[in-house]
Each structure stands twice: as C-alpha cells, then as structure tokens.
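Below, each structure is written out as structure tokens.
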Structure P
Amino acid sequence: MIVGKKRIDSLVLAKVCMNSDTLEKYCLSLIPIYARHLPHILDNQKYIVAIAIRDQLNLPFKLKQDISERLIKDVTIKGYLHSLTEIEDLILSCDMDKLLRSLFKEELDSVS
C-alpha cells in the first residue's frame, strides 16, 4: 500500500481529529505536494490515519469509531496493509534518469 507518511504523530492527531475539515487537511498534509492529486494515495492515507485514531488511548471508543468511520466513508483502499510504502521511498528507489525521461518525453522529443 502506497501512502504519504506511514508514521502518524499521535499528539498532532489528538489535536486535529475533533474537526473533520482539519482532519482531512491533516491527511492531505501527510502526502507530498507532487502526489496529492492521486486519489488512491489520499484514500490509503486516510485509512492509515483512521487506524491511528482507533489506537488513540485518550478518546472514548464511540468517538474513535465515529471519527474513523466518517474519515473512511467512500474510501477505496489500494494495496496490502501489511506492506506500507511511503511515496517518497518509492520515488527515491526509481532510476531518476528513466523516470524524468518518461515524464518529459514529449518535451525532450521536441528539443531534439
């Protein structure tokens, strides 16, 4: 499963989880800017944050359940939960020369 960040700060999460707009913005902030337009990464990130909310010890069970269910409503998970990969790790493991050539193929063809 590809996510923005796999480590969630529980102190920050405790502050932002009371407001659904703030929680949505927090989930988005965990994803690098260049990948925020990818819906499956955002959905995966929301799912990971929902799991982290369920692990919060300082919230009552019913509240955790309501918040996490609201967060993952209409979320489609892509990948396997047992293997979390941060998008930055995936990008760094690529051959950057090939990646840039494939991303900018049209521009490079017009120059040559």
Structure Q
Amino acid sequence: MILSVIGIIIGLVAIGLYFWLKKDQQMSNILHEGDLEAAKHAYVTLQEEFSHYQVKIDRELTKLYKELEVKSNSAERRMDKMDKSLPSIIRNVIGHIEFAQPLDKNNK
C-alpha cells in the first residue's frame, strides 16, 4: 500500500514536472521567436541601408568620373593650344637671344 501511494505521488510529480517544463519551453520558444524577429528586422534594415549606400556611392563615382573627364579634356585643349603657340614663342625667345647685346662691353 505504501509503495502504491509513493508510486502515485511520484507519478503525479512527474506529470506536474512534464507540464511545467512544457510551459517553460513554450515561454522560451516565444522569447526566441521575438529575438529572431528583431534580428530579421535588423538585417532587412541593414540590407536596405547598405543598398542605398551602394547606390549613393555609384552616383558619386559617376559624378567624379564625369568631372575628371571634363578636367582632362580641358587640360588636353590647353596643351593643344600651347603646342600650337609654342613655335612662335620659341622664335621670339631665340630672336631676342640672337640679337642681344652683351652686358659686359669688355668681353667682345
């Protein structure tokens, strides 16, 4: 009789423990699901922000490439203009050097 009472008590404790642990596990699952949803939301937001950043950087790079092309084209035009006027400048300088009088009159 005592053994059957002890068996019944142990059975009831086991059933109570089972339900208590099941409820505790459900609570843990709910908390983990909340954390997973928050992490998913954070990842989606980070992905969107990174995509916007990439688009912004691409636009800035395109703008910089265009500015660089404009500046290099203007530099090329200046060089071309300088190349065309260079022979006359050289003639003028050499002409002054050829016909210049020596500064020191003693060394003739």
Structure R
Amino acid sequence: MTNIIEGITIGGAGGAIAGLTVWIVKYIQEKSVECIHKRRIYRWLKENTSKEETFRSTRAIASWNNLTEDRVRYICSIDKRILLSTGKEDMWSLYEREARSVYEKRGI
C-alpha cells in the first residue's frame, strides 16, 4: 500500500513540475515574441514618420511589418513609446501634438 501512495505522490509532483515548466517556457516565449514585435514596429514608425506626417495607420503598420492588424493594435497599445491618436481613429505615432507640462510627461 505504501508503494502505491509513494507512486501517486511522485507522479503528482512530477506532473505538477512538468506543468509548471511548460507554463514558464510558454510565458517566456510569448514575452520574447512581444518584445521582438515592439522593437520592429517602433523602428518602422521611427523610419516612416516625421514631424510633418506624424501618424501612421494600423493597416499600414501591419502591412509593412507582416503582422495582423489586431496584433499591431495590441503591441502599439502596450508599448509606452507609441501613442494613439485622439482625433484620428486607428492611427499611431511616436510624436505628441503639443508639449505637456513637466508633471504630465511619461515616467514622472
């Protein structure tokens, strides 16, 4: 009887460790891909926007970076360096329209 209980305990612990390991590996992989996409979109926006043409559409970003529009919306919304237009729908930029006070800027 003790062998059965020991086997169940060892099997349960092994299964829990394996499940936790799979979850950790998946989490690290998702965050790595997210970081790669953030960098790709940021670089593209930096190269393809200027002070005159500050906003780019989600569709343009998705097309040039070979990503889906939903993925671009998600990545742009979580990247602190990329700003959503308040006047134009579905447009993203690296530049702010007007300077804010020192206390409203990001990171303060």
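Values in this text are rule-based calculations from the coordinates and carry no lab data. Quick caveat: nothing in here was measured; it's all calculated off a predicted structure.
Figures for the structure shown
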item	result
For 26, 50, 20, 4 (P(r) over Cα pairs in 10 Å bins from 0, in percent, for residues 18-65 alone, calculated) the corresponding structure among P, Q, R	P
Answer label among P, Q, R for the case where helix-only ellipticity at 222 nm (-39500 (n - 2.57) for each DSSP H run of 4 or more, over all residues; to 500), calculated from the coordinates, equals -34500	Q
Which entry (P, Q, R) yields the derived value 99, 18, 7 for semi-axes √(5λ) of the Cα gyration tensor in Å	Q
